[in-house]
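*Asks:* Next come the structures, one after another.
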Structure I
């Protein structure tokens, strides 16, 4: 009688080690906690895996519309809680956003923010990667009409990504 060998389960591979660099198309929804809300549909995040559990990334996002345009830059990191294809992670970001203020003749607010949160990634052997996370943290807003006026607000981000690991 031949002994059967169990085939490895697809999610048992260390996908993130095999494909350490990634790029995601990542629309973002900002202002989940009442701060200026908006969608940044043109989001792009690039990242590199360091070891089995850490990913460092740079994200750029934009909403190109007159008087209410938004542009954001984020530096971030993820700490994966597992090494399988589907893995939750803890995330931290720090960044800057410029947001146009409607009906002000081109004035814009600036936001400096930091946020932490949780997310998950499904990284498949073929390279496809799906991500989603929710982040919350403080947002320092500089008033569009008077740059000496600043205010702290609570800020929230929802990011969903479709990408490729290589």
Structure II
């Protein structure tokens, strides 16, 4: 498993979820992608899933959490989630390279306490926050559309 992802997953399982399930006992953490073997009462490990199922999981989730502490490159899954109108919660490192239309959502947390505070707010106000995220989705669809960006690139080089 990619080390930054492993650290993020461990952080969610060892630090975040034990605190959240005290307040929301039925809350579940869904992982996709494979490579994680541990079991927790709150964990649903889907392993590798077809793309359409992944999109369905992301769209219908309360939020997508990306607590990366290090790594490189822009995260395509975050752009896809934002383009679907999903709520994204990320560390600054996790969302770097993505030009944001607004914040809150997507949420960028600084430490464990702010992460927990944001998650509690999202869980309690999910419908209202989801509407805002859904309203912003077209910005990300347009901004990060490969078709549109390829066309702009080709015009710039006169092809």
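Readers should treat all values here as calculations from the given coordinates under stated rules, not as data from a laboratory. Since the model is a prediction, treat every value here as computed from it, not as a measurement. Cβ atoms are built from the backbone, for glycine too; each structure is taken alone.
*Asks:* Give the label, chosen from I, II, of the structure having the highest value of distance in nm of label points 7 Å out along Cα→Cβ at positions 29 and 109.
*Replies:* Once distance in nm of label points 7 Å out along Cα→Cβ at positions 29 and 109 is tallied for I, II, the winner is I.
*Asks:* If helix-only ellipticity at 222 nm (-39500 (n - 2.57) for each DSSP H run of 4 or more, over all residues; to 500) computes to -14500, which of I, II did it come from?
*Replies:* Structure II accounts for this read-out.
*Asks:* With Cα Rg over 2.2 N^0.38 Å derived from the coordinates and found to be 1.24, which of I, II does the value describe?
*Replies:* I
*Asks:* To which of I, II does the computed value 22 (relative contact order in percent (Cα under 8 Å, 6 or more apart)) belong?
*Replies:* The read-out comes from structure I.
*Asks:* Taking distance in nm of label points 7 Å out along Cα→Cβ at positions 61 and 141 from the coordinates of each of I, II, which one would give 1.6?
*Replies:* Computing distance in nm of label points 7 Å out along Cα→Cβ at positions 61 and 141 on every structure in I, II gives 1.6 only for I.
*Asks:* Which one of I, II has mean count of other Cβ atoms within 10 Å over residues 77-84, as calculated from the coordinates, equal to 16.5?
*Replies:* Label of the source structure: I.
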